[in-house]
Structure P
Amino acid sequence: MRIDIHIDPQGRPAGIEIVASSGYPALDLAVLDAVRKWHFHPALEDGLPVPSILPFSVTFSLTDY
């Protein structure tokens, strides 16, 4: 799964865009729910925080135990 995380100047996820789905809606929703709780160091431009976009990939590995 690939997503673009739109980060605001305060380091919060302002939006999350699914670029490529995992193919399983439940897994996609789990990633979106988790990322919404994250906090980032914002990008800086001339020493000031600015909005940015972070491409991010998630790899799932499912096995039977």
Structure Q
Amino acid sequence: MDGNAAAVRSLATLFGLRRGLTRARATDIVWTLTAPELFDRLVRQRGWSLDEYERWLGDALVGALT
């Protein structure tokens, strides 16, 4: 969780977070979206390509944080 909190601090400093979104809540979102279980479900179990997963994850993070 510390790595996620550091990433959120950097993002918040450089770009800001969505209005009303705290750093703690943003860290929870990043921690959840980057969970290895999601990668396993989408790539290994559902057959997504790495490119599809990376695009989805990037879009999901941007949508959730900004």
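Readers should treat all values here as calculations from the given coordinates under stated rules, not as data from a laboratory. Only a predicted model underlies this, so the values are computations on that prediction, with no experimental measurement involved. Cβ atoms are built from the backbone, for glycine too; each structure is taken alone.
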Practice prompt. Consider the structures P, Q: one of them gives -5500 for helix-only ellipticity at 222 nm (-39500 (n - 2.57) for each DSSP H run of 4 or more, over all residues; to 500) as calculated from the coordinates. Say which.
Written response: P
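When distance in nm of label points 7 Å out along Cα→Cβ at positions 6 and 46 is compared over structures P, Q, which one is greatest?
Working: P: 2.4; Q: 3.0.
Max of distance in nm of label points 7 Å out along Cα→Cβ at positions 6 and 46: Q.
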Item to complete: Compare relative contact order in percent (Cα under 8 Å, 6 or more apart) across structures P, Q and report the one with the greatest value.
Response: P
Item to complete: For mean projected area of the Cα convex hull in nm², find whichever of P, Q sits highest and give me its label.
Response: P
